[in-house]
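Next up: some structures, all given as structure tokens.
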Structure I
Amino acid sequence: MKKITFAKPIDKRKAVEIAHIVYAVLLIALAITVGILFIVNVVDVYNSSDFSPFTVEAISSHFRAIAVPVIMLPCLAVIGFVLHFIFPLESKTIKVENDKALDTLSQKVNLDLVDLGTKKAVVRERYFRLGATLGSTLIWIIALVIILVFTLNPASYEGETVNQSVKDLALAVFPSALISIGVSYAVSIVNKLSKKRELELLKSIIKQNKEALDGNGKSGLLPQIDSLFNLVNKIKSAMGKYENVTLWACRGAILVIAVVLIVLGIVNGGMTDVLDKAIRICTECIGLG
């Protein structure tokens, strides 16, 4: 008599992956929740009508409500460390990444030797990614202009109170930055899906017509756009060859910018203000004087 089984045994590797996914979702959800609660409480402190809203008692009363999720966040991080230590994820070896495979096939598959419908579908995916990337870049430029116009305008800091100026700054900077980051993340996802669809189309072309794999692949885009992409790819390949030089150039640029900002702070009297405040804190607040 054949033995009847009602459930298949769960693969250990699959169970570990599910556990890590569940943990990651919980950690991200808790971190977002704590961040939102923190921002709400900070705004509440700024809008407080108390005579002295920045005392220890006032701050404690505002943030006591979020003490539990704040404490849970590091505890969950420790649990994740233990989970990763006891049940580590097995590394998956991928022979060929989708981007590399797509780049190779796009150079080898000749779209002129395939049917018109398939060629239009491939070119449509490439124009879709181009439009998404350009749109994301445009949004980043607009957001950067908005932030710079507000932050570099002295009139933006002439509010009735310092708190009002800070809130105006936050309302101008945070939405622009969050929208830009969100759009970039969405574009990266849709570009990944588009590349996957194009890769499947190219593979289907090879299966149906092996003669199309003659190594004379063309992008199908306008010549001006195609030449621009070729220039970008050459720059990327050159940067890849001189990765260390590029890295040190970026570090040097950051160092130069930091030095320039420090010098500007010294010239416009910012260092004197900080020193004056430090002296007042030591002599009046802490009482070292």
Structure II
Amino acid sequence: MTGLLTRIGTRIDTWNGKAKMKCFRAGWPSRTRPGIRFHRTSNVQYRYLDAGKGHTIVFTADPPMTLEVYDELVEVFASQFRVIVVELPAMGFSAARQGFGFGFRETCDDLAEFIRAICGEGNVFAFSCAATLSGIDLAVRMPELASHLCFIQGGGTEAFARWKTGRDPKGILARPVLGQLVMRRMAPRRMPQWYRLSVGRKEQIDDFCACAEHSFEQGAMWSLASAYQIYMDHSEELPAPPQPILSIWGGADRSHPRQNVHSLAQIYDDVSCVTFDDLGHTPELEDPRRVFEAIVEFTDA
């Protein structure tokens, strides 16, 4: 029964995926920025931004953030990099086909398909939050895709198990079907609470909320329940990647327990750590220039 309920739950988050893909390609999500593109893989139609020239750096948009809040980051990083910002499967406007199961390896392999087709090899992975797990997995299994790993609010599987428990103490999102239905209904109301908890520079909260609210009105997705139940159900720590790792941490992020701060350095050897005490869960958006400087110093070294 649990397996059946899980499949029903994921169908809620991928319902009408083919129609969404067509709608997003033709509608508002395709027109908000000059650099917006779409790419279809086996399971997902990814929406992404492509700007600049040089060594490619790949950012994963951290929902409920969508590409519309990345303007300053793109401007700063495009001075030295080719910048790709991609919305993850069934998040933002990256619609997944009905039948996509949100499995950890399934998600990683599909993201690799996107990276290989659009970004090529030897990229800087600047993945954030739970996408860090995909970054580590890809760096280990497909090392040609990444030259450097710059993880933002990242951690291993144990760290994200703690984070998941803290964000869903009653286990509502962890329950198949119920979690998806609650998340679909509550996402717009949960979003301001999330920003108040996670953003370090409080003066930016109103702009983040306004952008997310408008994105939801245009059909943006935040399939957090399916990610909780399936993608983040991976239990074993991943092997150490061969690439150098930079752990970037916003110290004003109140969504993570203190044990998670730079927890990558507790798992792997030779992890460089940079902390911005006044920034929160998305330091790359709150102060792109300082994060840019930290990443350039790391990659140049």
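Ranked by Kirkwood radius over Cα pairs in Å, structures I, II are led by I, which has the greatest value.
Supply the structure label, taken from I, II, corresponding to helix-only ellipticity at 222 nm (-39500 (n - 2.57) for each DSSP H run of 4 or more, over all residues; to 500) with the calculated value -13000. Matching structure: II.
Assign the value 0.15, calculated as FRET efficiency 1/(1 + (r/R0)^6) of positions 22 and 62 (r between Cβ atoms, R0 = 25 Å, to 0.05), to the correct structure from I, II.
Traced to structure I.
Any read-out appearing in this document is the output of simple, stated calculations on the displayed coordinates, not a laboratory observation. Note that the structure is a prediction, hence the values are computed from the model and not measured. Cβ atoms are built from the backbone, for glycine too; each structure is taken alone.
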